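Visitor: Just below sit the structures, each encoded as structure tokens.
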Structure P
Amino acid sequence: MAETIGSLADKISIIQLKIFHMREQLQRADAAAEHKAACASRLEVMGVQIKDLEEELTKLVSDVAAGRVQLKIYRQYKMYNDPRYRAKTAAAE
């Protein structure tokens, strides 16, 4: 399973923001007709994308709740800014 509940929610929120701003573009009085047509076309695509993501999220949550899918926890092991992973240099010794 490549997607998690969090990653799907993140993608949905990002597309929602894009939809909001694309709708603003459609309402611009100073925008050219070609610009508005391109924005309308993109809104259609984003509508399909968000519907697909929402369906995927609904199915995943349903599968988790029914016990058909068990989520895995992936730990993040960050090495930057951790002095234990820095090589000792002659100047530091």
Structure Q
Amino acid sequence: MDQDDDAPVEIPITDTLDLHSVPPRDVKGVVEAWLEEVKARQWKGLRIIHGRGIGVQREMVRSILSRDPDVIDFRDAPLGAGGWGATVVTLR
């Protein structure tokens, strides 16, 4: 394989971040960088898809959100938007 596995991958910035393709070791950095980008765009309603699994990524995401002073609220997404496999976020 010629591609450098450690090379940065550009992720399009939308109001939804899907972590399914993000290696667990990179989740924290990806979520933090994404949050900075969406805050710069002044978006208020967001969704982070972390999957259901055993809840490790969900807890990692929610730990990051709980420490961010710009996060007003976060909770499970509605059933049609991922249920407990996604977290919806409200920013200031």
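Computed from the coordinates by the stated procedures, all read-outs in this text should not be read as laboratory data. What you are looking at is a predicted structure, and each value in this text was computed from that prediction instead of being measured. Cβ atoms are built from the backbone, for glycine too; each structure is taken alone.
Visitor: P, Q: which one has helix-only ellipticity at 222 nm (-39500 (n - 2.57) for each DSSP H run of 4 or more, over all residues; to 500), as calculated, at -9000?
Guide: Q
Visitor: Can you rank P, Q by distance in nm of label points 7 Å out along Cα→Cβ at positions 8 and 56 and just name the one with the largest value?
Guide: Q
Visitor: Starting from the value 40, 27, 8: which structure in P, Q was semi-axes √(5λ) of the Cα gyration tensor in Å calculated from?
Guide: P
Visitor: Taking FRET efficiency 1/(1 + (r/R0)^6) of positions 64 and 80 (r between Cβ atoms, R0 = 35 Å, to 0.05) as the criterion, which structure among P, Q has the greatest value?
Guide: Result for FRET efficiency 1/(1 + (r/R0)^6) of positions 64 and 80 (r between Cβ atoms, R0 = 35 Å, to 0.05) over P, Q: largest is Q.
Visitor: Output the label of whichever structure in P, Q has the greatest value of mean count of other Cβ atoms within 10 Å over residues 48-55.
Guide: Q
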